[in-house]
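Student: The data blocks that follow each hold one structure.
None of the figures in this text is laboratory data; all of them are computed from the coordinates on show. Owing to the predicted nature of the structure, the values given are computational and were not obtained by experimental measurement. Cβ atoms are built from the backbone, for glycine too; each structure is taken alone.
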Structure P
Amino acid sequence: MKNFELTSDMQTMGGVFYPKGYALVMFPSADQAGQVARDLEGKAQAAGHAMLLDPQTILRDIGKVKDDSDVQLPSVGTEGATVRKYVELARRGHHGLMVKVDSDDETESLMQLARKADFSYAQRYQLLAMQDLE
C-alpha cells in the first residue's frame, strides 16, 4: 500500500485527472478506505497498485483547488464533472482508494469489498471510457 502520487500518465493532455487502468473509490471515512485497502492486500491485483488519498490530496492534486476556491477545470465533459464530484466529497471529509484494475473480474472483486464498506462514489477509467461503478 502506498500513498497517492499524481503522475503525468494519470492526466489528459489538458491536465484533467484521468488515470487509465485504475478505479477510484471514495469512502466517507479513512477507516473505511483503509479497511478495503487491507482486505485487498492479499489479492494479486493490489500488490503495489493500491493508493490511499486523503481529502487534502484529492483537493490539491486531483481537483487543483486552492484554499476555498472552485475547481480550476472546464465545466463541460465527463472528466470535469467527475473531478467536481471528488472535490465535493473531499470537502465533506471523504477519502479515496485508487486501485489498478486490469479486468472486469478485478473491478468486481474491488467493488464487492467497497460495497461492504459502504462506499460513496466509484469510477473505473478505461482507455476511452469512464465507467460508473455500483
Structure Q
Amino acid sequence: MFTQVDHIGFAVHDLEDAIIFYSQTFGLGEWERISLPDRHIAVAVARLGETLLELIAPTSEEAAFAKFLREKGPGIHHIAYRVDDIVAALAELQSRGVPMVDREPRPGIHQTLVAFVHPKAGGQGVLTELVQYPH
C-alpha cells in the first residue's frame, strides 16, 4: 500500500520562527510557502531528499489542528505516505475496519489527493496521511 514516506508534518505556532529555526539549525533552505485560507492554515515545505518537511501554522482557531497545538504544543503532527491509488487504499483500510478521519480523498497541496487515518487506529497514536500524486 505505502510506496514511500512523502512528508512529515510539524505543528508550529509561528511559521516564520519555525522556518528560521529549521534553516539556521539544520541548514534547510528553499522553503515554499502555501496559504490555505479555507483551512485556516499557512504551510511551508522544504525538500529533504525525497521527503518533504511540512511546517503547519494555524491562521485562526478554526484550523482543524488548532486544538492539537493548544493541547500538545508544537511538534510532529502527522506522517504522510504515498500510495498509488488512494481510493483503493481507503477502500482496503475501511474493509479492515480501520478508523478513518476521511472516508473520501480530498485535495492536498501540489495537486495531490489526501486522506487521514485516525490516530487511534491500532492504538498507535499516530495521525497517518495517505497521499496520491497526479498520474
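Student: Matching task: -6000 is the computed value of helix-only ellipticity at 222 nm (-39500 (n - 2.57) for each DSSP H run of 4 or more, over all residues; to 500). Pick the structure from P, Q.
Tutor: Here the read-out was taken from Q.
Student: Please compute volume of the Cα convex hull per residue in Å³ for structures P, Q and give me the label with the greatest value.
Tutor: Q
Student: Let me ask something else about it. Consider the structures P, Q: one of them gives 2.6 for distance in nm of label points 7 Å out along Cα→Cβ at positions 35 and 59 as calculated from the coordinates. Say which.
Tutor: P
Student: The value 3.0 for distance in nm of label points 7 Å out along Cα→Cβ at positions 3 and 27 was derived from one model only; which of P, Q is it?
Tutor: Source structure: Q.
Student: When relative contact order in percent (Cα under 8 Å, 6 or more apart) is compared over structures P, Q, which one is greatest?
Tutor: Max of relative contact order in percent (Cα under 8 Å, 6 or more apart): P.
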